[in-house]
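Structures are listed in the sections that come next.
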Structure I
Amino acid sequence: MVYNIAIDGPAGAGKSTIARRVAKELAFIYVDTGAMYRAMACYLLDQKIDGQDPDAIAAACSGADISIEYKSGEQIVLLNQENVNSRLRTEAVGNMASLSSANPKVREHLLGLQRGLAASQSVVMDGRDIGTTILPDADVKIYLTASSFTRARRRYKELLEKGETCNLEEIQKDIEERDRRDMNREISPLRQAEDAVLVDSSEMTIDEVVAAILDIFREKTKQ
């Protein structure tokens, strides 16, 4: 039996961390759509494409060959056969991904791979529009969120641990601007699917969020 779990939510809500943990607990494949869009952003930045120029993005995106492999349990994101894992979480890539992910040509380029994986294997997939657009028939849909302050604080601590200089207020403003763009974009805006379960992680630990989603999955699928 193939099962699909869709986890949507705003930037910084912890979707990737939670989705990886849930997939591991259930022995499902984790499909990181955000990483795929970030890999596309890496390509566009390498090609020096203006993130505000949708025609240039549309014209360039077909040159990006993006795939996901697993080696020793680790997800490897390949951009034109090159491992780009180390670049995916930079601020520049995140901002370009937010701008370019709304482009119809970019979405079309990646959609086939994502749906193909979900049709053949049990997957946990996270992003902005998984439950509403990519996998509208997913067995379980989660809308994972947290307050903008909580998300900014998490990012602030993450950057400090990496030794980077950062400002909490600026990070929060950037997150709120990304939310505005993602929720108001013309193509597949960020929103909670009608049949998705809302999980607010503002006051929850990672373990608590994972446990809550596993409970939801087992209740819905009777597993």
Structure II
Amino acid sequence: MQPLTETIANATRLLLDGNPELWGIIAISFRVSLTAMLVATPFAILTAFALAHFEFPGRKLLVTLFSSLLSVPAVVVGLTFYLLLSRQGPLGDWKLLFTQTAMVIGQIALCFPILVAMSHSAFQALDRRAWETARTLGAGPTRALFTLMREIRFGLFAALFAAFGRIIAEVGSSMMLGGNILHYTRNIPTAIALETSRGEFAQGIALGIVLLTLTFSVTALLQHLQQRRMSGQ
């Protein structure tokens, strides 16, 4: 086994030399997670807005449900969709298991409750009269909604960063739904798990550096947005 310093040096070299296999894994990870975010975010924001501004049967139950789903482990989400997408499952004919599409579906299920819960809190913090005022001044529903979103933009950005940080680092769902196939479904967390189990620590550490850098960046952005929100800027 190589000394730790030498392993870290090899990991850094892999990143700086542009190792194609390493950066291919990173690209897959970002592509899948960004696709999940792009699909989930519009529906999540509309759901959060409806929960915050309209009264309808079951509204409180839905708010409680989305808050409860925040703590569901990624492996449980992966198992649920694995059973649905497997050959014996009700959606087996779609043949999506062990594809990037299946990984996207799993990550949507993971990020959607975070987006809804945090966006709902941001909408609730806004004066409810803001929507009525915008509508009274002649703004259509879409324009009025974008006006509200601008007012709570820091809260929405916080929701986006928190959701993205959650899904790009999860391993359970991606492993079960993607199958960890090289050049196709192997992303950062699943590659780290595989390389570590094989004793190949250099690539695992290199990918860990990427993940830690991303996590630190997301955390720093969240703190910055919270400070700006508190200062009213």
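Computing semi-axes √(5λ) of the Cα gyration tensor in Å, for residues 56-103 alone gives 22, 14, 8 for which of I, II?
Working: I: 22, 14, 8; II: 28, 13, 9.
Of the options listed, only I reproduces it.
With Rg and Dmax of the Cα atoms in Å coming out at 20.5, 71, pick the structure among I, II it was computed from. Walk me through the intermediate numbers first.
Numbers: I: 16.7, 49; II: 20.5, 71.
Derived from the structure labelled II.
I have 18.1 for mean count of other Cβ atoms within 10 Å over residues 40-47, calculated from one of the structures I, II. Which structure is it? Walk me through the numbers on the way to the answer.
Values: I: 21.8; II: 18.1.
The value was obtained from structure II.
Tell me which structure, out of I, II, gives -15500 once helix-only ellipticity at 222 nm (-39500 (n - 2.57) for each DSSP H run of 4 or more, over all residues; to 500) is calculated. Walk me through the numbers before you get to the answer.
On the way: I: -15500; II: -25500.
Of the structures listed, the value fits I.
Tell me which of I, II gives 0.75 when you compute FRET efficiency 1/(1 + (r/R0)^6) of positions 8 and 96 (r between Cβ atoms, R0 = 25 Å, to 0.05).
Details: I: 0.75; II: 0.05.
Of the structures listed, the value fits I.
Bear in mind these aren't lab numbers, they're just calculated from the coordinates by the rules spelled out. On a predicted model such as this, the values are computed, not experimentally measured, just so you know. Cβ atoms are built from the backbone, for glycine too; each structure is taken alone.
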